[in-house]
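Each structure below appears as structure tokens.
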Structure 1
Amino acid sequence: MWRTIKDEKRMWRGVVRNLNKDKVSYYVDATITPILDINNEIVEYIALRNDITSLMNPRRQLQDAIFNAEHPLVVMLKIENYDNIENFFGKDMIEEIDKRFSKLILETVPSECHFDIVYSLDNGNYALTKDLKNCTKTIDEILANLKIFQQKVNSSKVDLGDIDYDISAILSISYTGNVYENTKLGIKELLASKQKFIVSNDLSENKYESARKNITTLTKVKKAIEDYRIISYFQPIVNNRTEEIEKYESLVRLVDENGDILAPFFFLDIAKEGQYYSDITGIVLRNSFNALKITAMNISINLSALDIEKASTREELYQLLEEYKEDAHRVVFELLEDENVHDMATIKEFITKVKSMGVKIAIDDFGAGYSNFERLLEYQPDILKIDGSLIKNIETSEYSLAVVKTIVTFAKSQNIQTIAEYAENKEIFEILKSLDIDYSQGYYFGKPVPL
């Protein structure tokens, strides 16, 4: 601005942020013109200003207010089920809800910090901020009052004329570190955990540290793939009647540069984010099919919906089954139960095709998570692997025992074989046998090892 009006001696127009006497930001659309004398020297300036604070982006206003504070406190609220409200009421009514909820916040918020502006963000998010140096209460007192404030908000109704709408809001608070990012992450944390209130200090720092570790892990995965250090271990599966090994489950492992063996818990989910998951899947498939050459036992291979829905992985599987067609009847695909099924038609078509090639289908971790009897109708499995969380508690939990009995009874009626995971000791194994479960897998019979 000064370069334009003072050095270049031309008119300048733009938006300027100022602070009022209470250190609150306001914005003006300004036009400033230098007045020149006959010698082309500046005599004075004429400025026209129009307050446009109400037109400025609320997020920008909030961030400016945070920047100006010595010790900012940020409170972020989110209306729960906001998408449903939008779909039900429409745009015009949403604007009215927005105005009335902002008014409700100001009327209800505790007076200790003198919040005077509600920043209406997007998707049902609202924020308040103030410099803690201007607060008369301790942070513990402020937090206690904000919890009461939230309770009052959630017990209030927004008057919409013919309708009184019950508002429910979650609340995130931060007063250290990157307070804006912390409160946003706090809202995400509340939505994921189904909680209502969080002090979200340090969440952004924790996220940064987590991201740093993830990048380190991705680098480790990339190097392991390049150096052929993605390997397969195999855990025995025992026939409960003969107590002889009849199958092995193929399980992925990563050998790090120090020679330590890492289980998939430490790298597989992160590999999905870095797009290395398909590479790992390809290596595991080749390892698993190669195992058919050195054992007469069946080999179980874990497949996720992500694997099956990826066309290149399906084609690789079809090629391997063709290459090993004499042994295809010894292959079992264990379908991992998860919520990320996007194309059920493709998965069902895949199951039909591989079954025609001799492969057996198992549903992994049945009885917990996302598994259900409706999925049985879609997959038509040959085998159910009963989830380990049920088996490990079967000695002491009547609930686990009842669920396992129900699964076994159903499986028998449908001529589906059962495998119990997490058979860790003789006592559990004796219970599994008494329930007439067909197979057991667990440390009682053997840990995963190279075949």
Structure 2
Amino acid sequence: MDLITFGLESKIREEGPLAQRMRPETLDQFIGQEQILAEGKALRAMIATDKLVSLVFYGPPGTGKTSLARVIADTTRADFVQLNAVAAGVKDVRQVIEQARDSWSLHNQRTILFIDEIHRFNKAQQDVLLSAVEQGTIIFIGATTENPFFYLTGPLLSRTRLFVFELLQKESVTRLLKAALENSERGLGKLQLKVDQEALDYLAEKANGDARAALNALEMSVLVGIEDNDTIRVTVEAAAEAMQKRLLAYDRQGDSHYDMASALIKSIRGSNPDAALYWMARMIRGGEDPTFIARRLMISASEDIGNADPQALPLAVSAAQAVQMLGMPEGRIPLAQAVTYLAAAPKSNASYLAINKAMQLVEEEQNRPVPKHLKDSSYRGAKSLGHGGGYRYPHDYPGHFIEQDYLPEGIKDKIIYRPTNQGREKQLRSYLESIRQRNKK
């Protein structure tokens, strides 16, 4: 049983877009994802022997998740049911489970339930699957472009095996394009085509690892190709016209949002302005909110640079304000200034480590009272309580410093902030060390 009828499936494979027509029908036709489907890999063995367990396929669009599910549908002896989480609901899932229970108990027929875009199911919808998956009533396969650890419930994930699909390498995309050109039944093999190698290279490069985009762009490039007698020549210009522009793999709500933000900050931390600019440009071109980028830069200015260059934080704050006043695309300019300055600045995470250490100290140590000489003595009656008594005002002493305790009894000698020898922080380190030496005398 398949909720996509046989007639419609045949129609799609014969007359649908090239990417649909060229879906692989066997494992041998499947191109790419060797890291999980090469000979000797567990997933390939499960499919080849028809001994599947419940699975989750996770990866970017156009990397073969649904195509592999269709290969399983074409090769398995089990009943195969396909749902799309956009249109299906709890009622549909329960109906499939009931039918699967009958097929298994009455006819010893297993059922594979494939749910595309499973991340669109909420917790209640996912919970409907749990019992059937655990008991083996259905073999569940879910496909998602979103991080399953964010969108799928822990109980459902624990009952499945996760396989990660990666963006296709350029070589794999090129093989797919050539296969489409040579296939006379489902591809473009019946047409008299001359496709320049530069055009193939362009499509494979600009598809950005998305097989669907590459194949559909190839089909479009044939329509805008140059007719020469009975032959259609596909040039790189025709390919560029069909592709229009590079597909940007970026989702403001998904993995790429967090991964590229991480790459940006790590590039700044690693003092590589070129990489930092590249990742920021990817985020901007992908439609990222520039204020999010600005906030990340402010955090990095304090966490990774800190007092090694005290100008880093004011510059990051100024860039954030400039973005709000200018908007985009002009806002990219102050962002670029801030990113390059932060990446090129000396680095120190001493203040970041210090606040973490202080927070840990507060958590682990008992609640210690404020020493009396540090307590507020400005209100009436404070002095009668002894508050502020014995406090020495540092500005009244040579060098604007006088030795006294500032931490509670029991931890008064604890050193939390340890400046490095990086940039301006070296001066702070030298000053604090001189003070500590005076305290020891």
Structure 3
Amino acid sequence: MNSMVNIISIGVLLITFILTTQGIFTISWMLYAWQNPTKTKKWTIPKKYAIPKLSFTALIPARHEESVIKDTINSIRDINYPENLKNIIVICSSDDADTVKKVKEAIDENQEKNIQLITFFDHPINKPHALNIGLMQTESDIVTIFDAEDEPDTEIYNIVNTIMLKENADVVQSGIQLMNYKSHWFSPLNVVEYYLWFKSGLQFFKSLSRVTPLGGNTVFFKTQWIKYIGGWDNNALTEDADVGVRLSSVFAKIRIVYDEKHVTREETPSSTRSFVRQRTRWNQGFLQILFKNEWKSLKLTRQKIFALYILISPVFQATLFIYFPTGIYLALNSKLPVSVSLISFIPFYIFVFQFFISLVALYKFTKAYGYKFHWWLPLMVALTFYPYQALLAFSSLRALYRELTHHDEWEKTLHLNTHRQEASLKPSYEVS
């Protein structure tokens, strides 16, 4: 009996140590921007813009986006930058008749030569494949990505042009922010995740590890660099993180820029099911990169350590969710030493601290964007914080299952424009 208690105690202490370390690490990146205010100032946009010189091509991969694509095309068209230096390429699968129809309508309405539609006929039907097809038609200095629902800031090209010219950056990642914080029960915490990640987390990882897990859009590449690494992996489920690792391995100069006023605005997933499918895809994509072993080509040891942490983060999410009820049960019903029982609660205290950080971050988000911080928001966040972690954990476990059973089809996220309401020799594509 004593030997069994000892084994359980060792197991509890080991998991407690791992989760405590991970929890402290998470808090560190969540608070990094506020702990380093002098560095934060360096991340903001340039005070004065350089003369427009670099040309931009915006790639918009779109599938079943008939509800939002015209608004997005118009938003990107309205970016304040010389017309002769900006192009838009929308890439759709040939079977997506509704989206293709809307894109053609937008082209006809705008009557602009710098908006193109490319339809492709081959597989896989996913974002990275579409991006690679678009890249083949790109002749601009800079290639950027916008998702089909994006609302970019009108000055974003001036910002990137200035940074790339003055700092000789090879890649620029700007902020992305979900906006509709009241739409669903999970929306407040989903919004906070983006707020903390782009305001603080990305800079934390770049500063300490020189590994940058890039976002899926509003990322700007010198075209020569993205072509140098061979474009995107056609089979990647998180093509953005994969590209970030590969660019870091060749020491591309990546610059993060963040300012609340100049983020690209997006919406949260339209339902709980859609949220789970989205997170499953992201987590499975991390596992793909992990098993692909390209992260081992990173030159610095600290790069490898941080990349490994990022890629196995879905495992931490699942472990934390399972640990809480199991740990409480063992502490209350097993004859564990008192010291072990007390120590086992440390991850819970860190978890509570993360809740308060999220609540404060939600308040700062509403103030930054001129929204009302309703009296019921703290109660809602308190009631949904653990269920939200449960969704993340379930998505992680589902991702692991899908990866082990070789289910790697792209699960699409539905977009409804909610964020706008609230604020072979023969080519396998054709160009319209």
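Details
- Volume of the Cα convex hull per residue in Å³ from the coordinates reads 153; which among 1, 2, 3: 3
- Computed -12500 for helix-only ellipticity at 222 nm (-39500 (n - 2.57) for each DSSP H run of 4 or more, over all residues; to 500) - originating structure among 1, 2, 3: 1
Bear in mind that the values in this text are calculations on the coordinates, not laboratory data. These figures come from a predicted structure and were not determined experimentally.
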